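**Q** Structures incoming, each one as structure tokens.
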Structure P
């Protein structure tokens with residue numbers, strides 16, 4: 001639940017850059033010596049801070065309502081959530097710079113929701129058919145979902161494919177964002 005909330009929040013915040021573009025903020029950034037990548041990294045750090053608030057709220061509600069996990073699992077889950085939320089941020093940046101309107105929010109929501117279903121965040125993959133089980137590793141949120149479960153199910157279940165999935169999808173959407181930002185500020 002926290003992962004889905006993080007993905008929706010971070011991708012929406014990152015997609016907000018499309019509204020900044022409409023207000024002229026991107027033109028101001030273009031006047032600075034900052035590179036497109038540096039601009040995105042700065043925004044990513046700020047959005048990760050918002051992600052920390054999401055983790056604190058959902059974990060706080062969990063503790064207040066009697067959720068029980070060992071202290072080690074709570075402590076290991078939070079940094080993993082922040083690490084994998086970079087995929088959500090990248091999705092938001094990619095859509096925010098590729099779509100020139102409020103449609104960026106719709107695009108990020110669609111990608112996150114469909115990826116959450118396809119990647120096994122909403123229904124465990126072992127309860128899905130063979131088609132979805134074979135499709136899941138190719139979705140943007142599969143690796144993130146699998147990594148978040150490691151503290152609960154055991155670190156022996158870790159496979160490099162989980163981390164590769166997170167890294168590749170984040171890199172693809174960040175590349176889309178850098179391309180869109182350069183296209184936007186290059187005028």
Structure Q
């Protein structure tokens with residue numbers, strides 16, 4: 001099974017609770033004003049990766065970085081639900097949490113025809129849903145962009161208290177290696 005991804009981070013502390021493996025998918029049909037990942041919106045082939053190869057990388061991160069889970073973002077992960085549900089199922093069996101960010105609401109996902117979306121929800125611990133709305137930008141919610149976005153606890157892996165610990169927490173990571181500079185997280189708005 002294949003995924004079209006934009007990028008991954010083997011270990012980040014800016015994309016959810018604790019140390020996480022992050023997968024940014026390529027492609028999104030939503031066009032949220034001032035989206036921080038507009039380069040991930042076009043539905044084009046970016047990096048086609050086998051799901052088992054991603055699982056190998058997650059295993060490496062679990063062993064070497066002690067990650068506690070994965071975060072799925074994008075782009076729009078729901079567009080690639082089938083492959084992501086395969087990865088999320090493996091994570092669940094291996095005691096890793098799954099946090100899913102989607103521009104679609106839970107209701108839209110439940111009523112959608114996206115192949116594998118309901119199975120993906122089955123293996124998701126936390127869903128953060130809803131389009132990013134620039135006028136509702138809210139730094140007080142940590143790594144959640146706008147106040148309209150809702151948090152759904154689909155398992156008992158995390159609680160609201162876990163998320164409350166990140167209120168007002170805004171993080172930006174800069175990763176420099178010999179060939180590239182990578183930036184991720186949610187920087188504060190500069191007025």
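Laboratory data are not the source of any read-out in this text; all were calculated from the coordinates shown. Predicted, not measured: the structure shown is a model, and the values here were computed from it. Cβ atoms are built from the backbone, for glycine too; each structure is taken alone.
**Q** From which structure (P, Q) was relative contact order in percent (Cα under 8 Å, 6 or more apart) calculated, if the value obtained is 32?
**A** On the way: P: 32; Q: 19.
The correct label is P.
**Q** Given 3.2 as the derived value for distance in nm of label points 7 Å out along Cα→Cβ at positions 41 and 137, which of the supplied structures P, Q does it correspond to? Intermediate results must be reported in sequence, preceding the final value.
**A** Values: P: 3.2; Q: 1.6.
The correct label is P.
**Q** Quick check on the output: 0.50 is FRET efficiency 1/(1 + (r/R0)^6) of positions 65 and 113 (r between Cβ atoms, R0 = 25 Å, to 0.05), derived from one of P, Q. Which one produced it? Can you show the working numbers first?
**A** Values: P: 0.50; Q: 0.10.
For FRET efficiency 1/(1 + (r/R0)^6) of positions 65 and 113 (r between Cβ atoms, R0 = 25 Å, to 0.05), the value 0.50 is produced by structure P.
**Q** For which of P, Q does distance in nm of label points 7 Å out along Cα→Cβ at positions 73 and 105, calculated from the coordinates, equal 2.3?
**A** On the way: P: 3.6; Q: 2.3.
Only structure Q yields this read-out.
**Q** Comparing structures P, Q by mean projected area of the Cα convex hull in nm², which one has the largest value? If you can, show how the numbers build up before the last one.
**A** Values: P: 11.2; Q: 10.6.
Once mean projected area of the Cα convex hull in nm² is worked out for each structure, P has the highest.
**Q** From which structure (P, Q) was helix-only ellipticity at 222 nm (-39500 (n - 2.57) for each DSSP H run of 4 or more, over all residues; to 500) calculated, if the value obtained is -6500? Spell out each step's value before the answer.
**A** Values: P: -25500; Q: -6500.
Structure Q accounts for this read-out.
**Q** Here's something else I'd like to know. Suppose you compute Cα extents along the principal axes in Å, for residues 57-128 alone for every structure in P, Q: which one lands on 45, 28, 20?
**A** Values: P: 45, 28, 20; Q: 38, 18, 17.
Of the structures listed, the value fits P.
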